[in-house]
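Asks: In what follows, structures are represented as structure tokens.
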Structure I
Amino acid sequence: MAQVQAQAVSDLLRTRGIDNELILFETQGDKILDRALDVIGDKGLFTTELERALGDGTIDIAVHSLKDLPTTLAPHLMIGAYVLPEDPRDVLIAKKGITWDTLPQNACVATSSLRRRAFLKMLRSDLEIVPVRGNLRTRLRKWEENEWDALVLAAAGVHRLGWQHLISSYLDPWLCVPSPGQGVLAAQIRDDRESLKILLAQFNDRRAAVAAMAGRSVLAELGGGCQIPFGTYTEWINQEQIRIRAQVADVNGRQVITRDIEGLGDDFVALGRKLAQELISWGALRLL
């Protein structure tokens, strides 16, 4: 998946005549596959190696899934552009003829995400949630081999690999709220690379950037990491205004706090902070 995403950004640069070389890295999150992400700890699981290469000048641009990037970046690094946004929703991969609405009682559903586990249990307390790690191809193989009823993945990854035909249902993002920035790619650079800032600015998707940064500002205010039962979803109401939903749960989905806020897209940071404070006043820190 990471290679596909990096290649997509490489191709995007080439559309403007910008030649580039693709350099691949294996991160800690790629290597440790026998434990759940929340057990390992989420500080730079999929980003540290790339950020180190940026810092020492081995690479010029690092491509990340924004949802995997901590809200506090490494020193002297910045996001140069938010690019190639995909569908932010989660999707259900299931046995033939089964959708979310027809998922049988006590169905066994696999996911690698603590957030998805919590929100799925919130929606269906009868579900048996099992952990699954590995790249998308590996998770699909494990789903088939173990004969689990369903597998929940990010729509963005499934779309980018061209596997839309496997999707049985798209989960409502207002209920199973996605990770902040899910579906958006971040082109990260050093903050002293002025020419790269100018170059990447032409690729930045403003609406996707505002939506993603609004959600990340909520997470930053809460002080949480990537592997917690927390999600945000932002939609543009019109050309100027956005609506943000933030949702926090305990790991079993028994206690859930959901709050919404609306305002100007240009005020995304203030809106995110205000929404986070509402969550805190309702007990979010206790759950997290």
Structure II
Amino acid sequence: MLDRLREAWPRAAFEIHAVKTKGDRLLSLPLPEIGGKGLFTQELENSLLGHEIDFAVHSLKDVPEELAPGLALRAVGPREDPRDALVSRSGRLLADLPLGAVIGTSSLRRAAQLRHWRSDLRVTPLRGNLATRLRKLETEGLDGIILAAAGLLRLGLAERATEYLPLSVCLPAAGQGALGVEYRADDAATFALLEAVGHRPTELAVTAERTLLSRLGGGCRRPIAALAVWEGETLRLRALAATEDGRLLARAEEMAAAPCPAEAAALGEKAAACIAGRGGAVLGLEGGKESI
């Protein structure tokens, strides 16, 4: 991110302010129990609104659907691999892990899809930064852990991935693999800086995904997944919502030709309506039927 900005604005000086958020510090409880995704952004948003920083860089999958008033968000740079990855202690693929294998993840989305695919798996909470989770794989009796492939790739740890999970097994979180920058909506100078490193294909894709998440009331409190992929000039959005035990899934797939931002948002709304119509009542969503 910083390299892209410096390349675009070689005469500008950038200063990094590292912030350790509550989400990074409070690791003993699952995110839904302690405030959800906002724990990764609240302190940064306060710094933005207090003019202590000019913009904040996030992993877009960690950004709540609703931003604090006065702030705006945009995607920057091409998206990294959005898939989830298995790191297994034995080097076995997910399908080859023993009956009752213990898998570490604190993502309701990942846990539900894993349980749907293999009901024998024992999913246990696992939080911490990437290095901490890799260490816990060796020290806490886990057979494997599920991580975002993008995190491994960005830190030069691609060799640790045992398997990149197929989308049919584990559809990623909305915004996964994409970086986003949050800034003050009335800050024209910062907007101009970011305009040079924006990546429109990624922005349109995550607009569709985050709109779906917002319409379904996702956050980290429901197992909801979404991925929009470009196929030529067409944006294809796949999404699902599930029960936490993974027994029931509602899926949707919609497409739009060369969408603008409003049309990308409409794509997300259409997919959300499809999911709610197919399985809303079972999944606790409004307006749904009793079966999937």
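Where a number appears in this text, it was derived from the coordinates with a stated rule and is not lab data. This one's a predicted model, so the numbers in the text were calculated from it and none came from an experiment. Cβ atoms are built from the backbone, for glycine too; each structure is taken alone.
Asks: So if we calculate distance in nm of label points 7 Å out along Cα→Cβ at positions 69 and 277 for every structure here (I, II), which label has the highest result?
Replies: Result for distance in nm of label points 7 Å out along Cα→Cβ at positions 69 and 277 over I, II: largest is II.
Asks: One of I, II was used to compute FRET efficiency 1/(1 + (r/R0)^6) of positions 189 and 261 (r between Cβ atoms, R0 = 35 Å, to 0.05), and the result was 0.95. Which label is that?
Replies: Derived from II, not from the others.
Asks: 16.5 is what came out when mean count of other Cβ atoms within 10 Å over residues 149-156 was calculated for one structure; which of I, II is it?
Replies: Considering all the candidates, the number was obtained from II.
Asks: Assuming 22.0 is mean count of other Cβ atoms within 10 Å over residues 117-124 as calculated from a single structure, say which of I, II it is.
Replies: Source structure for this number: I.
Asks: For FRET efficiency 1/(1 + (r/R0)^6) of positions 133 and 197 (r between Cβ atoms, R0 = 25 Å, to 0.05), which of I, II scores largest?
Replies: For this comparison of FRET efficiency 1/(1 + (r/R0)^6) of positions 133 and 197 (r between Cβ atoms, R0 = 25 Å, to 0.05), the top structure is II.
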